[in-house]
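What follows draws every value from the coordinates through simple rules; no lab data is involved. Just so you know, these numbers come straight off a predicted model, no measurement behind them. Cβ atoms are built from the backbone, for glycine too; each structure is taken alone.
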Structure P
Amino acid sequence: MIVSVHVATGAAVGATVRSRLGALALGPLVHLLADRIPHQDISSRRFEITSGALAVLVLAARRGPFSAPVLGALSAAAPDIEHVVRLPRPGGRKLFPSHRLPGWHRPGGVPAWLQLIAAGSIIGALVAPAPPSVRRSRNAGRPRAS
């Protein structure tokens, strides 16, 4: 999948588990599962890096830089660093399993434009303000400021 999808799905998992450690641990698994889905990649490395970084920055601005969604986003996107930075390649193969196992990372399937829409929708849902009914239930039992 494209980096923005890895960021968005990692953030969604972090928001769901509401645990920083859980988000960090589950991020690579989410990446692995997303790479299993046949998909088109974006050929522009600059676009991939910029869109992924912007998504993380938007999440951090809204949720906090060390929140579970942000850590999940970073953890899920981290395996793609080896596409940008030359890391050691034992036996000439990449490190992350879905990048080195033949047949795991399959082309075709989900078009890049649809992945971008999905990632934007997930990020949008995670940074949107809570509806008033949810805000009221979160504040139930708390004394009101005078």
Structure Q
Amino acid sequence: MTEATPRSIEEFRLEENSPRPGTGVLVVHGAVDLHVAGELRDHLTALSDKNSALVVDLTEVTFADSMALGVLLGALKRARSREQLLRLVVPHSELRRTFELTLLDRVFDLDSTLDESLAEIAAAEWSIREARRTSEGGLEG
């Protein structure tokens, strides 16, 4: 008789990087629950203070509870109040299902890859610049 091997649960950790000026990426690893929600919130706040666009990469997340979702909602509310962009990378069906069941897939911009998130941010920033340019009379008719 063989025993099923449990899915390995990686310890919670965070990695920050900035693939281009003004865009901060927070890569989240492991289980995100009430015990680490404060640390996640603090990192998101600090990243928001330094950037105009944020990506939270949840590719390596093994578990997220309601506190984790609440922290992400708080980050989205803060980003919107500052007119910042926020996208989430959620490639795995298990975690994506959590967003769907809670209807948060209608609230957050969810992408399957980091590259997809970065491309969406670049396109949105271009649209914003063009809209500002047009409203300031930058286009001659």
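Could you tell me which structure in P, Q was used to calculate mean count of other Cβ atoms within 10 Å over residues 73-80 as 24.5?
P
Out of P, Q, which one gives -14000 for helix-only ellipticity at 222 nm (-39500 (n - 2.57) for each DSSP H run of 4 or more, over all residues; to 500) as computed from the coordinates?
Label of the originating structure: Q.
To which of P, Q does the computed value 37 (relative contact order in percent (Cα under 8 Å, 6 or more apart)) belong?
Structure of origin is P.
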